[in-house]
Structure P
């Protein structure tokens, strides 16, 4: 049986484990070990050795990220740890499983991570729609505080840490870490210029680590079992397991904890049950809406942070959106670009003007008004709104499904122009 450190105690047919139940199963053991036996540097080094990489999309090495935080008596204070639980990426729903099903694991991961950077205050920046998660997280925080795992002088040590749940107002751009920090401060939700980076100058100008929920939830297992065992959980150079999700016309849409590096075909055919009767696989966005399409030739690809980029896409959140042969690729991409255009913060001109223009061109194609010149304009947009041309990664991410769609589904785009209507609409 494969090890499942994140989900082994989740039962969706019942309430999540109480603190008493959780500690009986080894919960908060990592907090005891960390505070009583380890220095902050020891924790950082162990996480670095584990090869844990951020599970929110970027895949940046977690221990390396923590290493940028100023340490020592002269370091600015207070320091902050923020759990990014916004999860507004279309097609992504993995963090919800942990937030609703295993809130004490999230809290435990935050405590240990805060100790590693000597943060005094933590925030869970929660997606506005996750009402059940908000309730269960607050219950877990209250229980942990009552038992001395949160608050002043945790386990009779010099380390103090408190956690607050902050419910987002509901904008996609809040998932970008510096825009998230502006939202926490009550400022306009736009990205910040970098440098300075949040690790040195983040929330209210103090050192801050913003980390994805799944990333934080991996930390307790690394502390209690060690870096080598954590590495052995995965199939790739990246350590550990990964929450993979699948949505679309598959028999069993859902989310599963699997060794990182599990092949795409195995996830789709064995865990998601393959395509529904009458539907054929055409493509997949492997890590949410802002990743590039993979197609049938990529089905044996290992789903990790090194292999997927070699195929021209990104692992992203690891939650896949399936395109089937009865869904129009142009309409599929148009729907995504409509979302991205709506969610632009408007801070930079290419994104503010380019995304609505892209959405209108795709709409014209769907309505039978598209031209060959429109296709060339779409190609130009994938360059002008690509990396290095915008203030943040919002527009470049929006261009990934469009650019790859123009490559892999060119005939569908051409057919819309040639026949002057969407061939999938009867």
Structure Q
């Protein structure tokens, strides 16, 4: 097995708005550089590429262009290339950005920068061995929906809120780590892929500096142990309804101190895993993807009338700005769908089999319940489910969340069955891939 790694800085120019909150936040500085990390694997028969980026999300058009550029340059099929955003809320807005000035120039260059990262990793291929482990960390991630005394469910009701009874949903405590080392011993551990589920929104809406958030501190801590040469790909798990806030804690949680604690905690779990890891089979490699036609939300006449009224009202006080921006954004998205007359949207699900490890890519903010379901039913020894992969279609919540009408349930563009449809497609491909890999191995042995 061979692997190659590459890193490219993708920090935007100062002044470019940071994404992920309803207040406008032009970047005033850089706390830590935003990066893209690529890993290419080659088992002698097939090749796959993985690319993690310090972005809130990757627009579908950008993801498609990256795949096309890599295919043209080195011949990797688009289905063998998985790109994702870590979902940092301290990175540039690239989803609904105006393409003018420095922002427009940055957006125009982004596909080539990301494709170049993968191409660089492809050209750095060298023999490696692999170690794989699944750890456990349940102290830094929390379901952000809470059951209240009045029977409602609220998203992030506030630390110390006396009306909160309990979290209204699970978390995913898995810390999955794949470590790769040069077989000749010249570099030791040269790359690691880490999967954990939690929103990188620890720095909050008052932050005006570019940052990868807690994945930065994860990388920093791991490099302290394994060396500055270590390439660290962080792949966010299904955290559409997870974040770092424990409503029942006695103090505010946020800022760089909290982010640092989270990153170092994850790094500690990876290092603890490494002490007990055995060598893992990294091949044979296999990949597939499928377009799933998801039904879009159907709106009543009253809802449509309300959307039009929201869009017609352009005034909001400073205290009302965040809620007004959320309502206006939701109304805009809904009316685009209504006016276009479309009832469904194709959404890609991608599966990579890396020997003992399966990687599932979902292009949205996927609820943790679906990630847990895929892991539970996957035939692979270990399964990473990566959200915001190969594009971004917004929230994909559970039926319960949609019926409760909370933040994510109100934001989604899809009907309630969409999340399970994606999970079923992923499991169908995983089953086929597991069987294909087993058959390939059998043929190789008989040959």
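When distance in nm of label points 7 Å out along Cα→Cβ at positions 119 and 311 is computed across structures P, Q, the figure 4.1 traces back to Q. A value of 5.2 was derived for distance in nm of label points 7 Å out along Cα→Cβ at positions 159 and 383; which structure in P, Q was it taken from? The read-out was computed on structure P.
When P(r) over Cα pairs in 20 Å bins from 0, in percent is computed for each of P, Q, which one produces 25, 60, 15, 0? Derived from the structure labelled Q. With respect to distance in nm of label points 7 Å out along Cα→Cβ at positions 247 and 279, the largest value across structures P, Q is given by Q.
Calculating FRET efficiency 1/(1 + (r/R0)^6) of positions 111 and 303 (r between Cβ atoms, R0 = 30 Å, to 0.05) for structures P, Q picks out P as the one with the greatest value.
Read the figures in this text as sums done on the coordinates, not as results from a lab. Predicted model only: the values in this text are computed from it and were never measured. Cβ atoms are built from the backbone, for glycine too; each structure is taken alone.
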